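Undergrad: Structures given as structure tokens follow.
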Structure 1
Amino acid sequence: MNGPRTSVPHIAGTGAALPGDPVDNESLARLLGASARWIEDFTGNQARHFATDLATGDSSLTLTDLCEEAADAALADAGVDPGEIGFIVLGTATPDHLMPATVNLVADRLGIDQVPTYQLQSGCAGAIQALDTGCRLLRDADADDDLTGLVIGGDICNKHFALQQDFQRLPPNQLVNYMLFGDGAAAAVLSRRPRGHAVAVRRVLQRFVGLGRPPGQVIEWFGAADRDDGRPPAGEDYKAIEEYVPQLAEEIVRELAESVGWSLGELHHLLPPQLSGRMTRHIVERLDVPAHEVSCVATTGNNGNALPLLQLDRLMPLMREGERALCAAVESSKWLKGGLALEKVPVGADAA
């Protein structure tokens, strides 16, 4: 018996993939010629994971590798066979190629064929966009279609940052990237009926809010004709991020709670934005919500599209029937805000 049909999407399983051993602040400080204490004080992070070797700068894993590993883990967690997957959505800012799309390389690795695939290019809010797309596909399916889909978020941020250089010559808006970012991927299996973890997605928020506002982060891409034109591969306006992100995070949490009729006092879990450990602490203190915080950035580094799904991977084993969670994500590139309202329901229940 498949149980009653419902238009409410559910998270059935999650999985994560982090490359290599954690790179602590002492190891990173030796590379950058900086102080480990200063790195921790500035970012609030203790470690991160790199898909590149610190000593040689050689890449050991691709985004396809990490997304495949995360997807395999999510499928196993949900008890879903790859043949049951009806669509795949990938959010990333750092695809392995412009073409072919990384999502299709992942589908091939998983043995999934003859299904729609989507790749959304964005920063960490891209994971929310990918979840929104997956939820819409589930809602739009025929009522008798027991559709199950796979949503993946991942980035290899350090492909943009050369490890063999004189770091003392880098301006602060470029040097900060080496301290903040890491690599990783995470995935979620979405289903129409409550199965596996049976966490209902009550609401998805994702919105562009950058009208007239300069980008807070720029990541370039280069072809053979312009790779030596002197542009830095990435830069960040950290002051703008510190100013706007806490405000946007508060807007997301309050709007989500209001949209589903929840009071913040009855919230069980809070998944705040994960730009850095220090920023996360500041946001949580500002929100002052009496809920259990689910964060990971202090030990994983900022790995972009992986982060919201990494938080979900940590949240799933914690949720008990009837518990509620809010997730907020902010992207500073051209300013996007996104979030999720989640509720644990009984397996097989009609959650509509």
Structure 2
Amino acid sequence: MTRASDAGDRATVYLASTGTALPGDPVDNTALGRMLGVSEEWIDIFVGTRTRHFGWDPVTGEVRGSLADLCAEAGARAMDAAGLGPADVEFVVLATATPDTLLPTTASEVADRLGLDHLPVYQIQAGCSGAVQALDLGRTLVLGGRRAGLVLGGDVTHRFLSPRRDTARMPTEELVNHVLFGDGAGAAVLTDEPEGERIALRSVLNSWAGRGRPPGQLLDWHGTTDRDSQRRMLAEDYKAIEEHVPAISVEILWELLGGIGWSLDDLAFLLPPQLSERMTARIVERLPAGPAREISCVSETGNTGNALPFLQVDRLLGEFAPGDRALALCVESSRWIRAGFALEKV
């Protein structure tokens, strides 16, 4: 099993900057409820999220922005914030569950838009833990000799959520997805020396823990032989998620702390899993008490999948002072992946 690694016996990788992108204006619960034929109170009861952003028109369903659009925007902002030009970036890693096309990869499209060439480009197919997997791979590449690289995460919803469907006939467990998710992208620049924000990436945890357990989430796709199938493209086992995610989050917290020798009292900030506003509150209630302040964004952005950890870190930067430490926790319910990372401002 992959474990949180001790940063004391190996070189340090640094997070120099972040960048984020959210499409269009925020869609509030009044507008979304009107579109879906449900009340604001129903949305609040199930998810508690107040707004989210879509790269498609909520009324017509017209797609106005792709994943590549969002990731290129976030990546450009991260590069600018770090003071890097195309010649300074030595690799790209992009994580998503919703690529624009299977081939060419969205990662290569983003690299092209950013003016990057003659460098390794990786795309990780994963749910929200993919952002941590991207950080893990990027960290390994820097430790292997690369001086700076760009890691990205993002997801879009237009293939899986459509306002043109008859929402009145949807079962509750399917309808709730329409108020849970949003679109977005985030990025971070990793470097081998403390530059920009000068944040040390002290540890990364990336551990699949789903052996023998049924999945908590299904994200399907159609090919030419089954494109007319009526099966659901997006399915969540919310009872399993509510049962398992808080306990898994506690496991991640203790494993990260134990791997680097930190205590709860050492933490200034905590970035909890961001499934929904209400689910995040349940998770935080289960975590052991300490002085750490919560950094969350899901109530304003919706569940943006692989963008969420980057959106949280981006919010953290304005409050992160030298000597501060933070833990980020991430649980992917598709097949129960435990992920997270530890940051320290140096």
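Undergrad: Match the computed value 20.1 of mean count of other Cβ atoms within 10 Å over residues 45-52 to one of the structures 1, 2, and report its label. If you can, show how the numbers build up before the last one.
TA: Values: 1: 22.9; 2: 20.1.
The correct label is 2.
Undergrad: Here is a follow-up. Looking at structures 1, 2, which one was mean count of other Cβ atoms within 10 Å over residues 85-92 calculated from, given that it came out as 25.9? Walk me through the numbers before you get to the answer.
TA: Numbers: 1: 25.9; 2: 17.5.
Here the read-out was taken from 1.
Undergrad: Assign the value 0.50, calculated as FRET efficiency 1/(1 + (r/R0)^6) of positions 205 and 317 (r between Cβ atoms, R0 = 25 Å, to 0.05), to the correct structure from 1, 2. Mind dumping the intermediate values first?
TA: Values: 1: 0.50; 2: 0.70.
The read-out was computed on structure 1.
Each reported figure results from applying straightforward, stated rules to the coordinates on display, with no laboratory input. None of the values given here were measured: they were computed from a predicted structure. Cβ atoms are built from the backbone, for glycine too; each structure is taken alone.
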